[in-house]
Structure P
Amino acid sequence: MLHQIQNVFVSRVKTLETTRCKIEFLFSKKDIVLRDVNQCYHGLFLSLVVAFESYLEDAFFHIISSKSRKVKKLFKPVASFSTNNIARKIVHADKKYLDWLPYDKLKDRFDIYLECNCIFDKLDQHETTALKQISIIRNSLSHCSAYSKKQFIDKVIGNNRVLPIEKTPTGYLRSIYRSSPRETRYQLYSNYLVSISNKLIS
């Protein structure tokens with residue numbers, strides 16, 4: 001079941017990547033303008049983060065309500081819930097939705113409900129840094145405040161040398177992280193999320 005949940009996420013990531021490639025192709029043919037491309041990257045990245053958070057939520061509630069001995073042995077839930085729905089009602093309490101990012105909030109929730117504290121030990125420093133940056137970029141796209149912009153510049157761009165056009169969230173996501181093989185920073189973050197989703201349930 002956990003692998004099925006992850007497969008849904010991976011499939012969504014692939015769909016978003018197909019859309020991204022189409023957008024870049026249309027831009028290369030001058031069928032759309034840069035403003036359109038930036039707007040698409042805005043939507044693609046937010047969709048990517050939403051898909052990842054949905055994966056985290058579905059995997060988490062499956063783990064704490066699973067009857068599988070294998071799952072219980074691997075993750076060691078601190079409490080037993082008879083159904084997924086009951087687990088959701090108790091964890092949600094009076095909240096309509098749960099935040100799964102930033103990284104510290106995600107780790108804290110897993111640590112509270114699971115005795116197995118080695119889950120996040122599987123993530124390397126690059127992956128934990130990516131999760132923190134992804135949260136900052138998501139906030140800068142969702143909230144056009146001076147604070148979110150400063151967080152993006154200070155904690156994502158940092159000392160990296162980037163072109164002026166790359167100093168915005170969408171411009172940064174479109175920028176080339178490496179040339180061989182060619183990979184944008186959007187793709188870099190997307191690949192990190194797929195890797196993380198696999199490690200969390202392995």
Structure Q
Amino acid sequence: MDRNKEARLHWIYVLGGRDLRAEARRWQLAKKAAGKSYAVVAARLDETPSGKLKRVASEDVLYLYACPTGSTPGAVGQSAKRPADLAALLRAEGLNRNHRDLKLFISHSGDIVSGVPTAVSYAEQLHNSMKDTYQNLVVYGYLGEVSPRGFYAHKSAGLEPGEAVERMAGESWQARRLRAKDNRVRFPAESAK
């Protein structure tokens with residue numbers, strides 16, 4: 001069954017503890033209030049596979065919500081998953097091999113990773129780790145710090161370290177173009193038409 005764009009479900013797959021899960025549920029409720037269907041799926045706390053992504057259809061949007069691991073450059077989640085490890089987890093969680101839309105809602109997932117010899121973003125590394133198995137997959141990463149909070153029911157990206165949406169005005173947020181959609185990168189890159 002192929003759902004049209006309006007009918008696609010949006011999933012938030014959380015790699016993280018209680019605080020990140022609570023923030024994902026607030027995100028879900030805000031989107032529901034705006035008339036969109038979002039579901040939260042939390043990974044096991046030890047981030048081992050348990051088939052949690054089997055219900056995600058190929059045309060659905062999957063957000064992976066996690067934090068970078070401070071002590072391990074180029075890794076995310078509580079168990080410091082590097083891109084190849086995350087790709088293996090998504091496969092083991094049952095993500096449909098025809099899945100198309102994966103958005104890494106992780107701070108700096110679209111930025112070049114310092115300290116990693118490949119000089120590419122986490123999002124591009126993940127795409128490269130998955131593209132042979134997931135041939136239709138588009139992976140998005142976000143620039144700067146991210147927050148599921150924003151203005152007008154949108155998410156934010158491109159925030160400076162320590163900056164919070166709650167401490168800024170909507171006009172400032174708009175003028176700085178902090179809407180998440182305006183601060184993301186795509187892999188593979190969109191072809192010129």
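Since every read-out is calculated from the coordinates, none of them should be taken as a lab result. Quick caveat, the model's predicted, so the values are computed rather than measured. Cβ atoms are built from the backbone, for glycine too; each structure is taken alone.
If mean count of other Cβ atoms within 10 Å over residues 21-28 is calculated from each of P, Q, which structure is the one that comes out at 13.5?
Details: P: 13.5; Q: 17.0.
Label of the source structure: P.
Computed over structures P, Q, relative contact order in percent (Cα under 8 Å, 6 or more apart) reaches its largest value in P. For Cα Rg over 2.2 N^0.38 Å, the calculated result is 0.98, so let me know which of P, Q that is. Checking each candidate, the match is Q.
Where does the value -21500 come from, among P, Q, when helix-only ellipticity at 222 nm (-39500 (n - 2.57) for each DSSP H run of 4 or more, over all residues; to 500) is the thing being computed? This figure was derived from P. Taking mean count of other Cβ atoms within 10 Å over residues 77-84 as the criterion, the largest value within structures P, Q is that of Q. Among candidates P, Q, the computation of distance in nm of label points 7 Å out along Cα→Cβ at positions 85 and 149 that gave 4.7 used structure P. Looking at mean count of other Cβ atoms within 10 Å over residues 61-68 for structures P, Q, the greatest value goes to Q.
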